[in-house]
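A short reminder: the numbers here are calculations on the coordinates, not readings from a lab. In this text, all values refer to a predicted model and were calculated from it rather than measured experimentally. Cβ atoms are built from the backbone, for glycine too; each structure is taken alone.
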Structure 1
Amino acid sequence: MTVKVVNPAPNGAHVPTPEGDPVIRVRNLDHFYHLEGEDIHAVNQVSLDFPAAHMSAIVGRSGSGKTTLINLIAGLDTPTRGDVWIMGKHLNTLDEKARLKLRREHLGFVFQSFGLLPLLTAAENISVPLRMRGMGRKEREDRVAEALEWVGLKRRAHHRPYELSGGEQQRVAIARALAARPEIILADEPTGQLDSQTGRRILDLLRRLVAERGVTLLVVSHDPMVMAEADIVHELRDGKLIETRIKGG
C-alpha cells in the first residue's frame, strides 16, 4: 500500500482525487461566524473533490473547521463565499425545500451522539425517515428488517435506545441511514463516544457500506483508526486544507 501526499495549491485549486466524476465538489469555500465580538474564519478557501464509492476522511484538531465544513457540504449551513455541488446539483441555487429534498433522497447521516429518539424502538427509529418520505408500510417494514439484519441487530429490533449499548445504538444509527438507500453517507465523529474495540467494529461496518454497497462515505473525525482506514484523508488546520493523503495499491 502506497500513500500519495498532496499539498493544496496556494490559489485554492482543488486537490486531484481518484478516477471518475466526483459525487461532491467544493470550490473556494469560506465561512465566517461572529463570536464574542470577533469574526472567526472557520473554513478558509477550501476546494475539494470527493469521489464516488470511496471512504474520505476530514481530520484535524478541535476547532479546525471540520464539522463546519461537513455542515456546509450537507447544506445545513450556508457558506459566506464559495460553491458546493452534490450529485451534480449546485447547492447555492437551491432553496431550503429543495435542499431538504436532496438530503432526504440522496444523503444519510450518522452522528457522534447517535441521534436516536429515546421513546422509540430500534425499528421505529429506523422507520422515521422513511415515513417522512411517504413510503408505504410494507416497503418500510421490509427496509427496516433488511437494515437491522445487515448491521446484525435483528434480535434487538424492539429494544429502545436505553436498552442498547453505545455500539448497538451507533449500529441502529447506521441502519437508519442505510434503510433510505442513500448514495452518500456523512458521518460526524461516528466513533467519538465509543471505546476502541467497539469503534473498530463500527469502522468495519462503515467500510462494508463502501465495499458492498458502493456508498460514498465522508467521515469527520480526529480518531487515528479513521485516518488509517480511509482511502483519502484531508487534514484541516485553522479552517485551511493543509494536506491530502491518498492511498494507492
Structure 2
Amino acid sequence: MDKWPEPNEIVVIKITKVLPYGAFADLLDYPNVQGFVHISQVASRWIKNIRNHVRPNQLRAAQVIRADKEKLQVDLSLVKVSESQQKAKIEEWEQSKRAKKILEIFAKQRKMSFDIAWKKIAEPLESRHGSLMNAFQEALITGKSALEGIPEELVEPFAEHIKKSITVPEKEVSKVVKIKSYEADAILKIKNAFRELLKQKEYSKIKATYIGGGKYHLSSKAPDYKSADKVLSSFAEELIKSIKKNGGTASIEK
C-alpha cells in the first residue's frame, strides 16, 4: 500500500456502509484505502437520522482529518468541505477519470501498455498543463503545440484521437446594447444593421434578442470567456458605429 492520503487533503470518496454513528467510505484515488466519517463530521448541525445525509454508493468530497498508515486508519470530515469545494473536487475527479480512459483507449489502439502511455504522454502533459484534461482541451483550442513534450511520432495520432474523443464546453458572455433613433425608418435601419453584421462569419455564433425599451441582449459563445468576449465586443462596437452612421445613438449598458 504505497499511496496514502495526507492530513487536510481533500479526497473523493464513495460511501460503502452507513451506520447510526457514522459511515465507511472508499478513497477513490487511493486503492484499497478505506476511511470513516463520524456522525459529528457528517453535518454542521445535530442530525437525527444519518441516512438523510449520506447513503451507500454516494460520491462525496471529504477532508482528511487523520491518516495513520500503521493503524490503517483514515478519519474523514464532510463538514470541513464547502459546497463549492465539493462540486469542484468531484468535477476534477470525474474529468481525471475520463482523461485516463481516453489515454487508455489510445494505448490499446497503438498496442502500447497503459504504463508506457502514461510515462510518454500523461507525465509531460500533466507537468506542463496541470492536468490531462486541461492539456486535451488546450490541444483542441490551440492545436498540436499544446502536446509539446510527448514523442514526436505520437503528436499527430494523439491530436486526432483527442478530437474524436472530446469536445470543448463553450463559454457564454452577454452584453446589453441600448439603441435610440428618431428616424422615420428607424426600425428598418436597426434591423438592417443587425442583419448585415450577423451575415459575417466571425459573428455567426452571436445571438441578438430584443428585450424592450430600446434594449437588445447580445450573447456570444466560444471555447473560453476571453475569446467570446472579444468577438462580442467587436460586434457591439460595429453595431454602435452602424447605428450612429444612420442617425441613431447606441451604447453598451453596464
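Match the computed value 0.85 of FRET efficiency 1/(1 + (r/R0)^6) of positions 79 and 199 (r between Cβ atoms, R0 = 41 Å, to 0.05) to one of the structures 1, 2, and report its label. Walk me through the numbers before you get to the answer.
Details: 1: 0.85; 2: 0.15.
Going through each structure in turn, the value belongs to 1.
Quick check: 9.2 is what I get for mean projected area of the Cα convex hull in nm², for residues 47-158 alone, calculated from one of 1, 2. Which structure matches? Don't skip to the answer; put the middle values down first.
Values: 1: 9.2; 2: 10.2.
Answer by label: 1.
Upon calculation of helix-only ellipticity at 222 nm (-39500 (n - 2.57) for each DSSP H run of 4 or more, over all residues; to 500) from the atomic coordinates, which of the structures 1, 2 produces -12500? Don't jump to the answer; show the numbers that get you there.
Working: 1: -10000; 2: -12500.
Derived from 2, not from the others.
Taking relative contact order in percent (Cα under 8 Å, 6 or more apart) as the criterion, which structure among 1, 2 has the greatest value? Don't jump to the answer; show the numbers that get you there.
Details: 1: 31; 2: 13.
Max of relative contact order in percent (Cα under 8 Å, 6 or more apart): 1.
If percent of Cα pairs over 23 Å apart is computed to be 66, which of 1, 2 is the source? Don't jump to the answer; show the numbers that get you there.
Values: 1: 50; 2: 66.
Computing percent of Cα pairs over 23 Å apart on every structure in 1, 2 gives 66 only for 2.
Output the label of whichever structure in 1, 2 has the greatest value of percent of Cα pairs over 16 Å apart, for residues 111-182 alone.
Numbers: 1: 37; 2: 55.
Largest calculated value belongs to 2.
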